[in-house]
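Peer 1: Pasting the structures in now, so scroll down.
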Structure I
Amino acid sequence: MDATLRILLVENNSADQIAIQRLFQSQKLEYELVMADSLAQAQEYLDAAPYDLILLDYNLGDGTGLELLERIVDTPTIFIAGSSTEEEIIKAMKAGAYDFLVKDTQMNYLLRIPSTIEKAMKRKGAEDQLNCYLAELERSNEELENFAFVATHDLNEPLRKIISFGNRLLDTTKDLDPNAKVYAEKMQSAAKRMQSMIDDLLQYSVVSNRGEPFRPIDLNKVAQEVIEDLETSISEAKGVIRMEGLPIVEADPAQMRQLFQNLISNALKFHKKEQAPKIELFAKPVRKDSLEINVKDNGIGLRAEHKENIFQPFVRLHGRSDFEGSGIGLAICKKIVTRHNGKIEVSCSDKNGSTFKVTLPVKQPS
């Protein structure tokens with residue numbers, strides 16, 4: 001090893017203590033070895049000072065190594081047991097042990113200790129580096145989200161002035177040149193589209209860091225409220241919405257409402273001109289701990305090559321003259337579903353409509 005490691009050996013058998021100590025001395029390994037012969041003494045040492053690695057016997061006089069492992073935070077631990085069952089090994093590894101060595105009568109396990117320690121420390125180094133990368137990525141993402149939040153607020157003010165002064169120009173100038181009037185109207189239209197895009201970008205930016213806490217919610221109630229809000233649009237399109245029993249899941253109520261709002265609104269918007277929209281909402285189990293919520297329509301659908309990129313911000317598959325919108329609704333849906341530890345996908349054709357499938361855990365991981 002390149003640097004001296006501070007190691008705690010928790011072992012209540014004096015012969016094994018001596019054998020491991022002699023191993024370190026004979027191989028001139030770069031370790032500082034501290035020995036504890038009970039669970040209580042080991043806990044006392046851990047409370048007093050940090051260690052780089054712990055070698056832990058399974059059976060201790062006043063408890064088990066597993067009890068101590070459950071109290072250890074962020075320190076690589078290698079079990080060394082006189083005997084073990086498959087169940088004990090599985091429990092130890094699930095509890096966070098890096099490795100499990102079994103003592104043998106020929107003492108061959110001693111020869112494996114140095115390489116096992118080296119492997120554990122390499123793994124620990126890789127985990128620390130990964131955690132640093134993740135922390136930096138989280139910080140960077142938070143900065144970007146905060147920037148988008150501030151930028152959208154700052155950009156809205158000059159746009160409001162452009163729209164306001166444009167309205168005054170059109171309202172107060174009766175003898176405006178026809179070409180100038182057309183230019184002013186186009187300016188107003190572009191400014192309003194920009195304002196809509198900024199509002200949508202603001203919604204997109206706040207999904208991750210300004211959501212409400214998760215709690216059990218009835219998706220039937222959420223979907224019904226969205227349908228009531230969209231009553232005018234449904235009536236104008238002569239649409240029919242059929243809803244089967246949706247589940248109760250742990251989620252952010254406001255974001256689930258936004259999710260259903262976007263998916264149902266899309267299904268109403270992208271319907272065939274010659275055919276009234278029919279929308280079905282239903283759920284089915286995927287595993288015992290997750291459910292798939294489906295929003296199925298009979299609309300214009302989309303081609304298979306667009307199944308992935310429709311969830312990217314500002315992606316539009318149709319001209320603005322055909323369908324309104326900024327193209328960020330489905331990107332918001334994906335961000336909401338990702339925050340809820342789920343996934344969203346679409347199965348579709350350009351003849352039989354689309355089915356958006358949202359897979360969500362019934363209960364969010366703690």
Structure II
Amino acid sequence: MKKLFICERPYMLYKTIIRAMLNKEDEMDIVLSNHMPGMEKMEQALRDSNLFRTVFFYDDKLYQDYVKDEHLSDYVKFPKILISWPKKMGRYRTYHKMAAREKLPDGLDFSKYDEIYAIDGVSTINLRLNFDKIHYIVSEHARNNFQLNMPLHKLAVRISIILDRLNIIVAYSGCSKYVSAIEVSEKKNLVSYLKGRNIRVWNVDEKVRELTDDMKNRIFELYATAYDIPLQMETKTNVLLTAPLLEDGLISTQEKMEWCWKSLVQNYGDKECQLLIKAHPRDKTDYTKIFPDSISVDPLVTAEVLAFATNLNISKALNLYSSTIAAFEGKCECVSVGMEYVDKINNSPIGDMPM
């Protein structure tokens with residue numbers, strides 16, 4: 001089969017690389033975009049890897065302009081949502097009109113593929129699939145993102161479905177009329193608006209277990225080449241996996257956010273270890289200012305890739321609540337302190353050490 005994978009989020013790219021590494025029979029092409037700025041760094045590494053028949057690149061400046069100055073907290077908290085949602089829908093409609101005029105990468109023809117995989121409907125190239133009436137498969141853009149049970153989000157999706165059927169806008173979260181299937185890691189606790197949809201299961205963790213050590217090292221080296229990650233560490237390493245606390249409105253001030261990470265490392269990290277920081281893709285903090293002696297990994301590197309490396313000498317993996325830390329289990333000591341830790345920081349003076 002001829003398959004096209006449109007990779008516009010780090011997690012989608014990570015899954016697709018695993019797929020290509022295990023692939024034995026399909027002809028696989030990939031579209032890489034800078035839908036999230038910084039993903040373009042992978043273009044040359046993907047070309048050099050020979051994992052794909054063709055590597056296309058799409059410069060998604062239009063989407064970047066559409067999401068400029070957006071904050072997730074505007075869409076989940078009162079009273080901001082009363083103004084933000086109607087404004088967003090208006091901008092989404094304008095974005096549609098402009099996306100319809102965008103030119104695809106040279107040589108890319110959707111009609112040549114038996115299956116096309118994409119994320120959930122809000123990128124420029126994804127909109128083009130809908131405008132061209134191409135059926136495609138939506139794959140998770142983040143681990144278990146179709147288990148996100150937020151009432152306001154579900155309401156917004158249902159409204160977008162109605163507008164999609166009226167041909168006013170394209171429905172998002174995998175609900176466009178041209179989506180033929182939804183691909184998830186596990187078929188449980190799925191959001192209600194997917195009821196009755198064609199659900200496929202492609203379990204990432206199971207596929208990772210099929211990778212040989214050589215395959216894992218190849219994947220890590222691919223990312224290391226693109227993002228200048230050290231290929232080996234002479235000393236033992238603590239890996240800190242951050243969360244977008246300020247961006248999501250989960251912590252009250254910049255000062256408390258910095259204290260949260262400092263105290264987490266002091267409480268649970270090994271003091272003799274080198275600190276390696278992998279920030280969340282939506283986390284905009286410059287951690288070199290908080291931890292001057294640390295090494296920062298580009299936020300767009302999927303954290304699980306670090307667990308593939310045999311020469312990083314990881315002693316501990318530290319985080320608040322991300323499921324990503326599961327990738328490090330069995331390789332090092334894993335510490336997840338939960339959102340209760342953030343609550344303690346929010347309710348304590350700077351300098352108090354939560355335990």
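Coordinate-derived values only; no laboratory data. Everything quoted here is computed from the prediction, not taken from an experiment. Cβ atoms are built from the backbone, for glycine too; each structure is taken alone.
Peer 1: Can you tell which of I, II yields 0.00 when FRET efficiency 1/(1 + (r/R0)^6) of positions 130 and 170 (r between Cβ atoms, R0 = 30 Å, to 0.05) is derived from it? It would help to have the intermediate numbers written out before the result.
Peer 2: Numbers: I: 0.00; II: 1.00.
Checking each candidate, the match is I.
Peer 1: Consider the structures I, II: one of them gives 20.7, 61 for Rg and Dmax of the Cα atoms in Å as calculated from the coordinates. Say which. If you can, show how the numbers build up before the last one.
Peer 2: On the way: I: 31.2, 105; II: 20.7, 61.
Label of the source structure: II.
Peer 1: Which of the displayed structures (I, II) returns the greatest value of distance in nm of label points 7 Å out along Cα→Cβ at positions 138 and 226 on calculation? List each step's numbers first, then the result.
Peer 2: Working: I: 2.9; II: 2.4.
By distance in nm of label points 7 Å out along Cα→Cβ at positions 138 and 226, the leading structure of I, II is I.
Peer 1: For which of the structures I, II does the calculation of distance in nm of label points 7 Å out along Cα→Cβ at positions 194 and 218 return 3.0?
Peer 2: Details: I: 4.7; II: 3.0.
Among I, II, the structure yielding 3.0 for distance in nm of label points 7 Å out along Cα→Cβ at positions 194 and 218 is II.
Peer 1: Hey, helix-only ellipticity at 222 nm (-39500 (n - 2.57) for each DSSP H run of 4 or more, over all residues; to 500) derived from one of I, II reads -16000; which structure?
Peer 2: Values: I: -16000; II: -10000.
Among I, II, the structure yielding -16000 for helix-only ellipticity at 222 nm (-39500 (n - 2.57) for each DSSP H run of 4 or more, over all residues; to 500) is I.
Peer 1: Something else: Looking at structures I, II, which one was FRET efficiency 1/(1 + (r/R0)^6) of positions 330 and 346 (r between Cβ atoms, R0 = 35 Å, to 0.05) calculated from, given that it came out as 0.60?
Peer 2: Values: I: 1.00; II: 0.60.
Working through the options, I get structure II.
Peer 1: Next question. Given structures I, II, which gives the highest value for relative contact order in percent (Cα under 8 Å, 6 or more apart)?
Peer 2: Numbers: I: 10; II: 14.
Between I, II, the highest calculated value is found for II.
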